[in-house]
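Just below sit the structures, each encoded as structure tokens.
Nothing in this text is a laboratory measurement; each read-out follows from the coordinates by a stated rule. Predicted, not measured: the structure shown is a model, and the values here were computed from it. Cβ atoms are built from the backbone, for glycine too; each structure is taken alone.
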Structure I
Amino acid sequence: MIAEIHRSLAYFVVGACGVTGLVGIGLAVAKRDLPRWFTAAKYVALGSALVQVSLGLIMYGQDNNPGSIHMFYGIVTLFALAFAYIYRSTLAGRPGLRWGLLLLFVMGLGIRGWMNFGQSF
């Protein structure tokens, strides 16, 4: 059950982070203020990534071994989310660009984790 949710949520996380990241960069390039819906979309995308990593950790605790490279990208995603939380005041300057780049980075980590399922170092 958790494995199915983890597998299905991967599509949403990659898509939500990618779309929201591109919108954030687009708003930054257009030099427009961020609308409220962008903030909501940002938190939905980052929250879904956090849920995805949490589900992966739960599955690992249940002796499901996805491969060390897949887990590496999950842990890097967790660190990226932690650093985003720690440096959230720094991200407030030019927020569209900075949050957009962070979301695209998380999207890339999700894609790499997805591609390396079952592979080990």
Structure II
Amino acid sequence: MHTFRKQERLCNHKTISQLYASDNRMLAFPLSVHWLILSPQQQASPLQVLIVAPKKKLHHAVDRNRTKRLMRECYRTRKHRLDQLMQQRGQAMALGINYIHTTPPDYHRLQHTFDKVFDKLCEQLEND
């Protein structure tokens, strides 16, 4: 249930370029989230994610690695709601989560931000 398997990681360059070219984005500081709805045949999993901590914002590799580790943990524990929604709708989603702050995150603040992002995203998808 709370796993993050390899097939859930977004690696396809074509899908990544489509993801960032789409207009579906949301800003919930310190995260910027892009999403793209796809047909289930295009993806191995109903929900694939790309987690980014850019070198331009976090200069030290230690900070980038810790940030990505915390973001993966927050995603892993909260993805079940989005995953169920995509399976019910018979669709697949590519999700890009970027960390845009210049200082490393606090885990509890990051958890709260992920909760807000996933609530807004689910609400928006249910309304469409």
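Compare mean count of other Cβ atoms within 10 Å over residues 14-21 across structures I, II and report the one with the greatest value. Let's see the in-between values first.
Working: I: 21.1; II: 13.8.
Structure I comes out on top.
Now for a different question. The value 14, 45, 27, 11, 2 for P(r) over Cα pairs in 10 Å bins from 0, in percent was derived from one model only; which of I, II is it?
I
Mean count of other Cβ atoms within 10 Å over residues 6-13 computed as 13.0: which structure among I, II? Show your work: numbers first, answer last.
Values: I: 16.4; II: 13.0.
Among I, II, the structure yielding 13.0 for mean count of other Cβ atoms within 10 Å over residues 6-13 is II.
Further question on the same structure: Given a computed value of -27500 for helix-only ellipticity at 222 nm (-39500 (n - 2.57) for each DSSP H run of 4 or more, over all residues; to 500), which structure among I, II does it belong to?
Here the read-out was taken from I.
Of the structures labelled I, II, one was used to calculate P(r) over Cα pairs in 5 Å bins from 0, in percent, for residues 46-93 alone, giving 5, 20, 25, 21, 14, 7, 5, 2, 0. Name it.
I
For the read-out relative contact order in percent (Cα under 8 Å, 6 or more apart), a value of 43 was computed from one structure; give its label from I, II. Numbers along the way, then the final one.
Working: I: 43; II: 35.
Label of the originating structure: I.
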